[in-house]
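Below, each structure is written out as structure tokens.
Computed from the coordinates by the stated procedures, all read-outs in this text should not be read as laboratory data. It should be emphasised that the depicted structure is a prediction, and the values quoted were computed from it without experimental measurement. Cβ atoms are built from the backbone, for glycine too; each structure is taken alone.
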Structure P
Amino acid sequence: MSIRNQSLIGKRALITGAGEGLGRGISKAFAEQGASVAVCSLNGEEAEVTATICAEYGVKTYAAGFDLLDDSATLDFAAESARQLGGPIDLFVHNAAVMPVYPIDSMPMAQLDMALNLNLRVGALLTQALTPGMKLQGKGAILFMSSGMAYYGIAEHSIYCASKAGLLGLARGLAMELAPFGIRVNTVSPGTIDSPMLNQFIKGQGGDQEATRAAFDAMHPRGKVGSIAEVAATFVFLASDAAANITATDLRCDGGLAVKGVQPVQK
């Protein structure tokens, strides 16, 4: 039995939340492996930057800036992506998300609705739009960005935790429904990642930023947070034919954080 490579040559990918951070990293990694990419972000200029980076690998690209909470704009993006890339989308990555941080008794309902809609509902909406094309081809891969927070609770992050756990259930149900059509559905759950989001959070905490970053590193069994490149490589693997027998699975790219137990300090 030969080892399959992770080439994505000839594939067409649609990636949400690709204006920076993990979304940009995944888009770049897909392009490096030969996939054409359609990317979107609320900030159109950031999406264009991502597309420009991807185009350096000689692949087709398409970028759009709009609000994913606008169903009409979202469905238009899905259709236009297929036209711009030259055929049905083979790979769908739902990465876009927001993280409202509030005590549950003071969380504005608008924030709650936004998180559940963007983090979870948009993934289902785009899956609904893209699966007909995948079915016609008899193949496809759908990947949702979940989170370690789908497994462990964090105070004042309950709705984010719920939305990411919801993606696990959505993926498992879809995987069973779509397997007969050659479509695989999986999730990836990162731990803390060295990213613009983490940097913004650390700055917002005030105080000693280096100490805060060191505390995040210490949370992880291997002694440091993950990188965007490590998460992107996980997505490339799951999108590739090397993962042909993997579906309905959550791959934790978290350095063991989700299963870390309480251990005494060794002296």
Structure Q
Amino acid sequence: MILTVTLNPAIDVTYHVASLVPGETHRVARVDERLGGKGINVASVLAQLGVPAQSTGLLRDGPPLFAPIAAPPRRTVVVADGREATGFWEPGPSVTPEEWADFVDHYATLLSDARVVVFAGSLPTGLPDHAYASLIGLARHAGCATILDTSGPALRLGLLANPDIIKPNAAEFAELDGRGPASGPTTVVQSLGAQGLRACGLHARPPYAVAGNPTGAGDACVAALARGLLLKTQWPDLIRDAAALSAAAVATPVAGQVDLDLYHKLLPDIVVEES
């Protein structure tokens, strides 16, 4: 089973418009609203793929496996016009030390059923920068493979716990400032937007750029990586699969979904070459 951890979930709101023009009033063609956050989106994609997954995290009035906190969740707002998307991320809630301690105890009870644990997204106010590092250490002690998808201090400190995979984009990778793992147990999977992915000396890229909403492409990539760790897929096939699933997510209106028909169409045409 794959367990995803979302410490800063959000109510994801997507406005679909014909075009986005700064300074103008826009009529919204459709509004999509759902519970989201990177780990939640990863679990949603895994469900589409038929892969057993559970989600946990911190959330007031959340699903059963989420630990409760007093503060309400943030919202993330995406304005999509079919060609590109513009995002607005609200600040997250404040988490108390007691709420964090309760979550860590709860999280530890879930590890016995997990084989892969995904840690994804930003940290809310009140959590230490080493929060992911602490959780990764517990997962590794329980024998779980781990994936970390975050940025800034949480990523730098998380690396010290030796996750199996990190998935920074170009900007997040640059933030590491040369402090990434030149050697050791952690594999860096760098997402390159429409240009695909780079990992293990390989570059996987789709045959063409898919138009749509790229907001959930990274989460779909992480879902593919988690499935690959679960199934012990070799890297050339794993990076090809991740590139195809990531591109197929762009064709869907909201994060946490993939176009499975497009995924199967793209998969054999993903170009994998030495980088």
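Of the structures labelled P, Q, one was used to calculate mean count of other Cβ atoms within 10 Å over residues 82-89, giving 13.4. Name it.
That value comes from structure Q.
Where is Kirkwood radius over Cα pairs in Å, for residues 98-201 alone largest, in which of P, Q?
Going through P, Q one by one, Kirkwood radius over Cα pairs in Å, for residues 98-201 alone peaks for structure P.
Given that helix-only ellipticity at 222 nm (-39500 (n - 2.57) for each DSSP H run of 4 or more, over all residues; to 500), derived from a single structure, equals -14000, which label among P, Q identifies that structure?
Derived from P, not from the others.
For distance in nm of label points 7 Å out along Cα→Cβ at positions 26 and 186, which of the structures P, Q scores highest?
By distance in nm of label points 7 Å out along Cα→Cβ at positions 26 and 186, the leading structure of P, Q is Q.
If FRET efficiency 1/(1 + (r/R0)^6) of positions 130 and 250 (r between Cβ atoms, R0 = 35 Å, to 0.05) computes to 0.95, which of P, Q did it come from?
Details: P: 0.95; Q: 0.55.
Answer for the origin of the read-out: P.
A value of 17.9, 54 was computed for Rg and Dmax of the Cα atoms in Å; which of P, Q is the source structure? Before the final figure, lay out the partial values.
Numbers: P: 18.3, 62; Q: 17.9, 54.
Traced to structure Q.
Of the structures labelled P, Q, one was used to calculate P(r) over Cα pairs in 5 Å bins from 0, in percent, for residues 138-257 alone, giving 2, 11, 18, 20, 19, 13, 8, 5, 3, 1, 0. Name it.
Source structure: P.
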